[in-house]
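Following this line, the structures themselves.
Just so it is clear, none of the values below were taken in a lab; they were calculated from the coordinates. Owing to the predicted nature of the structure, the values given are computational and were not obtained by experimental measurement. Cβ atoms are built from the backbone, for glycine too; each structure is taken alone.
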Structure I
């Protein structure tokens, strides 16, 4: 981690890229992907406001996402206490880094049993909430679509 008084290197070319090299785009894209899951769920008539039973989430990637989400309050408190906002940016990058592969390898909608769909929707909603809060705290726009 960096100290709040350390030198900042800013690469304008990376900042303009719409790829995983650009950390802002990478995190925003994770948020937009989750929104697309919820739009599709609504189109399919799946109740998205219903809380799922997280006991159905047994895979290592799901457990990893849950652990990362649970760490958010502690990380945030530490970032505030030490005046190191970069901790929030690193955390959001790491959370997006866990979510993108999960999204690529796991179906959220239309899985059996239906309770697993609800559990995965709840997990996605938790990731979405943390991403939105973190980006908002940093003053970064939170796009519904990309």
Structure II
């Protein structure tokens, strides 16, 4: 038990020192490249948020298209956060930490998934359930890496 805790602490410390992050945020902390996380669910589309309506959650700044969307997010932030920290879902499924395009998205079973480009989105959409299961298995290892992978 102590060895496991030591290993977990060591991994967390090394990840923090190397700058590894499980959140895909821009320098300055902006998440989702400024897109409104609630809009994917409420409006069924990707909508740019504005600097007027923002909220900070787990060190990331989210923008919203309205005060109502901001309030909705603040009531249940976990419901609206993108899976895999906002990295490409198909990338995670193949063991890569890739950026994501917030306009290439899908909500599956109440969860938001993003992809890096149309090719990745097309591949992912062929079998989302399979790719989600695979990504879930790989996410801990992928998220611990510093920076982005190349395609």
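22 is what came out when relative contact order in percent (Cα under 8 Å, 6 or more apart) was calculated for one structure; which of I, II is it?
The structure behind it is II.
helix-only ellipticity at 222 nm (-39500 (n - 2.57) for each DSSP H run of 4 or more, over all residues; to 500) computed as -21500: which structure among I, II?
Checking each candidate, the match is I.
Between structures I, II, the calculation of distance in nm of label points 7 Å out along Cα→Cβ at positions 99 and 131 yields its largest number for II.
Comparing mean count of other Cβ atoms within 10 Å over residues 43-50 across structures I, II, the highest value is found for II.
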